[in-house]
Structure I
Amino acid sequence: MKLNFYKNNNTNLKGIDLFLCCIAIPFSVIFFLSCTSSEKAKKPNVIVIMVDDQGYGDIAALGNKYIQTPNIDKLHSISTRFTNYHVSPTCAPTRAAFLTGHHSNRTGVWHTINGRSLILERETTMAQIFKENGYSTGIFGKWHLGDNYPFRPEDKGFDEVLVHGGGGIEQTMDYWDNDYFNDTYLHNGKLEKFEGFCTDVWFNNAKKYIEENKNKPFFCYVSTNAAHSPYFVADTYSDPYKNNENIPNANFYGLLANIDENVGKLVNYLKYLKLAENTILIFTTDNGTAQGAKVEGHRLDGFVTKGYNAGMRGIKASMYEGGHRVPLFIHWKNGGITVGNDINELTAHYDILPTLVDLCKLNIQKDIKFDGKSLVPLMNGNNSAFKDRIIITNSQRVETPEPWLRTALMQANWRLINGIELYDLDTDPAQRKNIADQFPNKIDAFKTAYNLWWKDLLPGYSDQPRIIVGHKKANSVNLYCHDWHTDQVSPWHQRHIRSGYINNGYWMLNVAQSGRYRLKLRRWPEETHLALNDEAPIRPAISNTSVKESKKGKSLDIIKAKINIQGIEISKKVDANLEFVEFEAALKKGDTKLKTWFTLKTGEVLGAYFVNVQKI
């Protein structure tokens, strides 16, 4: 079959197809296959590179005159580029939608913390589908869809797993005092120390995995934590961007420079292994820029005053265009995608999995119904299925989603924000002039479409992702306050633990087996071996980098501890010289909640930041 790729000239879209781009934050590239009969026997390999927090404007080839990204630029020049590609405004929701082909709200992931970054057990991921079709599967870097069974990458289809904890290095479930350099990560379920800078570790181990699997088809997901905060990077990468009044954050650009270098090395390695021609290479990001542009007024939704954001309003987490429109490049030599070509139709992150199913001729279970659609017809010159398509993206950083909360409904050039602001990007790409009062009929039609979409997803909002305890696949379970369900912001970062952040919440659990369970409550993570009332030592600075000395961890004078689970409430005095306080309880099989309390000598009460649960 011969494909006729074409340059789209902003074809007007008509009709209604409901598609959601939900919170968080991805980055991908895809390709269409046109191969000889001998090549058809060998399925293409697939590599997805997803960069954290890199926006559409953080690439030189997309108009940024301040940054240097020669290797990404080269990939851009030989790829099909989706110029109107949208994701969720923050990272975990984007990753959930990207990997499942579903609206992120449907997957149970509409937040990055508070128990709502855990993907529902029923969801089938890209890795599971590839694995069922005979592919080897590997992930390197950021997962951010759950650190416990049944949400871990190894539970969701990945054979080879090398990841940090949580949504980023230095977050609560990440190994204590990781700082991007010579850190300890989870390698196939076990903690292992790796030498080198984090992004280099992800790419180097991805290359090792690729070489080991070069004789069979593989799916390789390289998902970097960079360029997410805390912006730790060697000076050699950030120095070229310092002392430039047009650059908001030199270290952010330095992190991207290192990623660009690794992209180039990966492409060259594929050529060395003679795998480049039959590998679908996808490059994308998870949300709008975090530090490539500064905005006025509201820190997320304002107009750009410094840096570059491709003329868009808003940055990461914004419902305006700069929060969710990101780059998507696709290259596949055997598929005939070797020349730069722009496709301007409205597309979304949940389109990628159905596209790869189409490209790689994958078999899927009959009960899997995607919210997205294959982009293959679009790449083959047929845009009829994309006319009048509607995509909805929202940033639902709450316990239960709310209608129109920080929402953008998109169709062609139109953007309806929060159900009340209307913008025409053809005449107002920066979204400066609200013209809602001029088009009441259009707004009514968009609201009707939104209501249908909301009605479809509403029943699933009550489904609770639950961490399973007492299961043969994960009997000893470490719970982290990052996943507390709470009306406040859970302590999601190690700096919150160091400061003794006062808050509490509960974990949603499922007890796999009835029996006696041991619960250990900790103030500090197990790897520190610190006593309950100890203060954590300072983490030292690293020379020639942006890593500064940390603050000393605050001592909390804990005198009493308490648990409540399945109606069982137990309290006891604390021995401050021990690392943990231990409880035992007879639990019944089934769904439950766990809440813990530490009472301080001052009378203040907080939850135990770290809890281990194990069936005896």
Structure II
Amino acid sequence: MIYTGAEMVIECLRKEGVDTIFGFPGGVVIPVFDTLFHADDINVILTRHEQAAVHAADAYARTTGKTGVCLVTSGPGATNTITGLATANFDSVPLICISGQVPRNMIGNDAFQEADVVGITRPVTKHNYIVTEREKLSKTLKDSFHIASTGRPGPVVIDIPKDVFTQPMEDSYPAEVNLIGYTTPGKGHKGQVKRAAAAINEAKKPLLFAGGGINVGNSSEIFRKLVKKARIPVTTSLMGIGAIETADEMYIGMPGMHGTYTANMAMSNCDLIFGIGVRFDDRVTGDLAKFAPYAKIVHLDIDPSAIARNVPVEIPIVGDAAQVLEEMLPLVDTIERPEWQKTIRDWKAAAPCKNAVEGFNVKEKETAMLMPLEVLNKVNDRFPDSIVTTEVGQNQMWAALYWNFTRPRTFVTSGGLGTMGYGFPAAVGAAIANPDKRVIAVSGDGSFQMNLQELATAVKNKLSIVIVILDNGYLGMVRQWQEMFFGKRYSSTHLNDVELLKRGSEVTPDGTPDFVKLAAAYGAAGYRVYNSDDLTEAIEKAHKNTDGPTIIDCIIEPEANVFPMVPPGAGLEEMVFCTNEDEE
């Protein structure tokens, strides 16, 4: 059959089961958008920025397990995707980004809206292509979807010149992939699996460390079976949240810089860590010289380059998490280990600096203002089975620490890159992908402004997203560091006078938009809340609003902090629990 290049792109999407793409049109991709105009079986979501298109496609992938797809034009359209691609690459998200390019005879001539997309995106993608021959287009598309979704997933960029889009030829979409040298691990080495199981059975104080690889690899079900049988305490990385119910008796929270007291103490005193799909990154380990000094480390990952990259590993296993855990499950014994379990319970009960657990030292300053814990608990109670997306900073850590997650793929956040501006467009993608679920976008007043234009996308598509802004008038996490390590010199982190704003809803902010009026300008619902009663009422209104987004602007204590905190360069046991040294 004869296809133009643009028609072959759409044929590819159909063959790969793609029902939704996110994008923004421009000159060189008009042929593709024109073909999509007649494609009733593919939903095209017009975002208001290319970065948001990538984040939305990213969240679509994270919440469904499918490959997300976005389509952008050449030049600035393509360069605007870089942050989104880097975010997806860090967090192993299967993603296809199709970018237009100037016609082949203009490449290298500094043509209007030309950019070296392959060169620019190479460091932030799993792979990328430029299609300079129409004959290679269908194979490139097929290969790209395979690369993006197999092994350790990641984003793939396909840069296609305009004249390739318009060139017709006899073509068909390949049924199979034949990539020489590209293989994906499956079952682990039997000897290593047996060694790992034996080490777990012999350990007196073992710990399971679940990473994002469990969620990405659809391994949560078998992992939960392992936990139930082995009776071993579980900690998860930020990306691993959801691998086990956070209310499970064996769950002790996440470790690291803003991890729980129990998780950090367990990491520091266990005799074995079984890490699954984790990178052991610097935010988890703290000072490597002090990390897990008594522990033998077993590390399972589908990416061999991730194993032993940061910490020494005694038993490495390269393989697919689901397959390896299936092999390991019958080899692991049920052992109660009462002394270790009692130690874990004692750490949970100790909770040093209890007055600062929710992130604010009440001994230093009494406050009647809303606190993050109360806000998130109330929203969680009313929307218990929701998908949660976050921005980055204090709002992200509070959500990770306080929300009760029961299922995988329900916590969507930028882990490795830490991208402010990710959470709201991610909520758009999650809502499009999961029309039967409510999506809660937890945000800060600083990070929300980075992609707030997507309110137009949410309103246009009648997405019932609830945007919970933890509004403290600062770039909160940076301000916390300035408070703790830079003598409270709040340089360029002050966004708004919350003390002034809390006196009345009609006070004009001095540096931040009035989010309630902003919501109205876009055609969304918006409420500003100052206390528990306001909050309860706004949550109820948001719950009833199923025809579009709702902003709940929560004016919280400006100097609320995230505790515990492991200072830079410290070990996990050297946690700080408040800013007042007299607090216990």
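Among I, II, considering only mean count of other Cβ atoms within 10 Å over residues 85-92, which has the greatest calculated value? Present the calculation step by step, with values, prior to reporting the outcome.
Details: I: 32.6; II: 25.5.
Result for mean count of other Cβ atoms within 10 Å over residues 85-92 over I, II: largest is I.
Supply the structure label, taken from I, II, corresponding to Rg/Rh (Cα atoms, Kirkwood Rh), for residues 109-300 alone with the calculated value 1.12. Display every interim value, and only then the final one.
Values: I: 0.97; II: 1.12.
Source structure for this number: II.
Output the label of whichever structure in I, II has the greatest value of volume of the Cα convex hull per residue in Å³, for residues 101-428 alone.
Working: I: 155; II: 186.
By volume of the Cα convex hull per residue in Å³, for residues 101-428 alone, the leading structure of I, II is II.
For distance in nm of label points 7 Å out along Cα→Cβ at positions 61 and 573, which of I, II scores largest?
Values: I: 6.8; II: 4.1.
Top value of distance in nm of label points 7 Å out along Cα→Cβ at positions 61 and 573 goes to structure I.
Say we calculate FRET efficiency 1/(1 + (r/R0)^6) of positions 349 and 445 (r between Cβ atoms, R0 = 25 Å, to 0.05) for every structure; which of I, II gives the highest result? Present the calculation step by step, with values, prior to reporting the outcome.
Numbers: I: 0.50; II: 0.10.
Result for FRET efficiency 1/(1 + (r/R0)^6) of positions 349 and 445 (r between Cβ atoms, R0 = 25 Å, to 0.05) over I, II: largest is I.
Could you figure out which one of I, II the value 39, 33, 20 for semi-axes √(5λ) of the Cα gyration tensor in Å was computed from? Walk me through the intermediate numbers first.
Values: I: 39, 27, 26; II: 39, 33, 20.
So the calculation was done on II.
Which one of I, II has helix-only ellipticity at 222 nm (-39500 (n - 2.57) for each DSSP H run of 4 or more, over all residues; to 500), as calculated from the coordinates, equal to -5000?
Numbers: I: -5000; II: -10000.
It must be structure I, since only it matches.
Since every read-out is calculated from the coordinates, none of them should be taken as a lab result. Values in this document were obtained by computation on a predicted structure and should not be read as measured data. Cβ atoms are built from the backbone, for glycine too; each structure is taken alone.
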